[in-house]
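Below you'll find the structures, each written out as structure tokens.
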Structure I
Amino acid sequence: MRTPPPLLSPEDVDRRLDATLPRWRRDGGTIVRTYRTHGWKGTLMVVNAIGHLAEAAWHHPALAVGYDGVTVRLDTHESGGITERDMALATEIERVVTWRPAAPLEGTPDDARHAYLRRD
């Protein structure tokens, strides 16, 4: 049986979230982020992106899915709280979901008729 990864201290988690993942927050023994979308299509796109990353990492968050948003909650169950695994997956989720293309790609228009992710 594999040894569970060590827990990070609440202070370390807060410091690292402030420094590298400012839209995430600590909620007890989890880290949490809500991604707002413009509707169901965008929500499904965010869920699928997170699902792909979680499966590839073999580290699965709890997702709360609504019409216009997805709340991601990460912890390491076998350790009973927040570990490096959670910070690493949160970083990758943030990078992929909030990615904005540069030239020569146009990117999704900011017009709500076409945009799928609300930029915060």
Structure II
Amino acid sequence: MDGEQHPDWHVRAGELVDALPGDPMGRYPEGVPFVQALQRGSMSLELFEPRGEDRQQPHTQDELYLVLSGTSGFVRGQERITCGAGDAIFVPAGMPHRFVGMSSGFRTWVVLYGPSGGERR
């Protein structure tokens, strides 16, 4: 690689961490622990670092989490799993979900995509 950043098609998670809102000692007083990384058409990529209580609400688009670091519980509808670095989690549009009991350093990519209401099977 040439070492350059290509902001419209290439991002590095480590370079986005400083852009996450909230101060380092009292993370995310506004409850918005993410930063948008890329956007194209209906696709949006975010870096998400929830701390404390994950207060997100169901989204209007389908969603894919790609866990970068740490571990966490994850509740999707009535199901619960433990996830960690390297895991991928799919959540259909409109389904309640949240991370619970995140470890220190837990971070995940979030990909939102497709039409409002989600893709059809």
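Any read-out appearing in this document is the output of simple, stated calculations on the displayed coordinates, not a laboratory observation. Owing to the predicted nature of the structure, the values given are computational and were not obtained by experimental measurement.
Which structure, out of I, II, was helix-only ellipticity at 222 nm (-39500 (n - 2.57) for each DSSP H run of 4 or more, over all residues; to 500) derived from, given a value of -11500? The read-out comes from structure I.
Could you figure out which one of I, II the value 31 for relative contact order in percent (Cα under 8 Å, 6 or more apart) was computed from? All intermediate terms of the calculation are to be shown ahead of the outcome.
Working: I: 31; II: 27.
The read-out was computed on structure I.
Rg and Dmax of the Cα atoms in Å computed as 14.5, 46: which structure among I, II? It must be structure II, since only it matches. Taking Kirkwood radius over Cα pairs in Å, for residues 42-105 alone as the criterion, the highest value among I, II goes to I.
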